[in-house]
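**Q** Have a look at these structures, which come just after this line.
Every number in this text was worked out from the coordinates using simple rules, so none of it is lab data. Every value quoted in this text rests on a predicted model; they were computed, and no experiment measured them. Cβ atoms are built from the backbone, for glycine too; each structure is taken alone.
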Structure 1
Amino acid sequence: MTHPAQHMAFIGGGNMASAIIGGLIRQGMKAEQFSVVEPYPDTAAKLQQDFGITALPAASPALAQAHLVVWAIKPQVFHGAALPVMPFTRQALHLSVAAGIRTDSICRWVGTDRVVRCMPNTPALVGQGITGLFPCPSVTAADKALVEQVMATTGQFVWVDQEAKLDAVTALSGSGPAYVFYFLEAMTEAGVGMGLSAEQAYQLAVATFSGAASLAAASTESPEVLRQRVTSKGGTTYAALTAMEASGMKASFVKAMQAAEARARELGDEFGKA
């Protein structure tokens, strides 16, 4: 297939970059259509092994051919990484995966206003991700279509109309897989405590989460209605949910996500100053 981005550059070649590159290669893009700046030898070796891509140890004029630059790096190193890249990529569309760094900082550092900021999550690594996207005003419809085609390789996506809402996306879905793993830990621990093996308890817990999520996705009914369908007054589910309500679990969960949103805002303040 011919991809709208004839050439893409990735700044950072870790897990998220690999998830996107792998998806695009499965769609028909070739290894030579990617330039990846990756200073860590082990990560660079993995790119060569998995995709046949020879990573650049540092920014070079090779980046100038990129139609799209994907910033798949940690927020604290973004500014330092942008300085040597900027001279080669001002003409490109930029897509940032860096948590917390706001578009005003990114635009300043990359030398263009054609910037889309996104918040993916780790299920992107198995094509089951969900990504929040926010475009700067100068991003065109064609630019957005290109970003959608790239991110569709990792799962679903949602555009938000205000950048501040990406902090909520971060709290809900960006950090969200960890909440699921936390519940899986607790369910497995409970199962073992009731006499099941760790393997049995974990298999039951994972399949329950996966199945319930699939049921919710396929249903037109609210989670409240779906919950009520499994809850008979005085039954086992009722006993469990009553115990959860008595311990204030839902309120604690909401509070936890508010803490994540607040931290996302702080990250933007902390790392976006330069």
Structure 2
Amino acid sequence: MDLLTFRFAPSPNGALHLGHAYSALLNRQMADAAGGRMLLRIEDIDLTRCTPEFEDGIYRDLEWLGLEWEKPVRRQSGHFGEYRAALERLVRDGLVYPAFMSRGDIRAFIADTGRSGRDWPRDPDGVPLYPALDKALSEKERRRRMDGGAPFAWRLDIEAAAALAGDLSWEESADETLSEFRREPARPQAWGDVIVARREIPTSYHLSVVLDDALQGVSHVVRGMDLFRATGVQRLLQTLLGLTQPRYFHHRLILGPDGRKLSKSLADTGLSALRAAGATPGDIRRMVGLPSA
């Protein structure tokens, strides 16, 4: 029987905070309890915001917490060829299209729609759905714009993709013991035509995460509840690309004093700042509600 495999996958675009600590420690705890593996993955596809300095800080913080992981660490920026191959498959299957509307174009279109008295639909995160006017462009016009250097992103034709995939669901654990799972219905249509790649970067979070989990043999994805509904889009991509389906556990979030999800911009909950202020790894465990090691 294959070992259960867990992973912690931070982005090096800021310092780790208490929420990251909880997720990393919980993954390690669950891997140990299952006699499984623990992987660390660096999700650095954003070449503008991700830096070597932040990546080094991730290693320092996790080592200070006493965490260990298998080597080598997978860094997404070193695997663009794999993501490009998956994107090309989606292009060949006619499931994605080049989308040329800028954020300003989208705002203007939605504002015009609002003046007619219609409320524009939004995704589960509250972001307006993409208007998808580009789907009406001819192949010749799409190619003319792309060859002319027009900025664009590859977006998933969510209706066509969902129709092809059929009804989808995923297995969600009731708690960290992984003793009981329930079927959660996947509703990818709620997100509209999501971005799966950009012209300059042949992937997106959704595309890279499902490929990485499959290629690394991740059996259990343990991450924050803020990503619960995004699992629907990822289940759709797994099905379209013929990828293995992990099981999931979406854990509680560590909230700030204002009751909101922690952000990397909140320095007072950053692990490096807490360490500098005299906190110990045991203090961090207590602060996130985990027992002492």
Structure 3
Amino acid sequence: MQVFITGGSGYIGRPTIQALIRHGIEVTALARSEHSARILADLGATPVAGALDDTDVLGEAARRADGVIHLGVDYAEGTAEVDRAAAQALQEGVGSGPYVHTGGAWVYGDTDGVVDEDAPQSPPRITAWRLENEKRVLARVAIGDRPIVVMPGLVYGHSGGLTQSYFVEPGRAAGAVPCIGDGANRWALVHVDDLAELYVLALNAPAASVYVGVGGQNLPLADITRALSHAAGHPGRIESVTLEEAVRRMGPIAEAFALDQQLTGARARRELGWTPTRLDALADLAQG
């Protein structure tokens, strides 16, 4: 099997390529720069030069593949439009082969207890654009395509991801890790290596399947920031900030960090045999 992947040189993409290769899958990957191409080649993938708005390149690469995993996002002006056009080109290219699209668990907003993929969606403004795009992706099942959507929770591991950028690094510089509000809100977490395995398994999912990618760890932000304070080199040093102050410092992503979410990945375990193995998030986060 050959899979074409976008975002392969990124934080989630690198372990996903490694997981694909471990499963005996040949990988081609979009390379938006020479630096990305070197990373991809070192991982064992074949680079395909282009960008997310090069729809002709995306379509041709998808046509040559047996399946597609779309991880790349262009966080700039027109993010939604670029993602929508890229998804369309990739789906048209791969046709009836599996197309795995990346969503995000933040679209569920605050949850009422533990919820699954069928919960109502109420996204913060930073991810509201995903709703229409995911609807379009899944609608192509009606013309014989095979769309699958993976909705990762808050991804951590290997000293990377959003926790590193928005909490550990600022905390290291300031002498204390920020905690939004009283920290009672919960985050639904997933280790990046476990998530990579989910992407591989999703290639075998039925058309129009949706999977929340969380590892079963819905932890209070207060506990998370305490762990992150160790990674930042200032154990136990926490700075409580209001949501308004957090938005001023971090931008609108702070509204997503303030969500109170409890989610289950039971569907992926039941239908795909997904078995997360990194289940001590606080220990991993503390180590950085």
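**Q** Upon calculation of distance in nm of label points 7 Å out along Cα→Cβ at positions 138 and 194 from the atomic coordinates, which of the structures 1, 2, 3 produces 2.3?
**A** The correct label is 3.
**Q** Where does the value 1.4 come from, among 1, 2, 3, when distance in nm of label points 7 Å out along Cα→Cβ at positions 34 and 170 is the thing being computed?
**A** Going through each structure in turn, the value belongs to 2.
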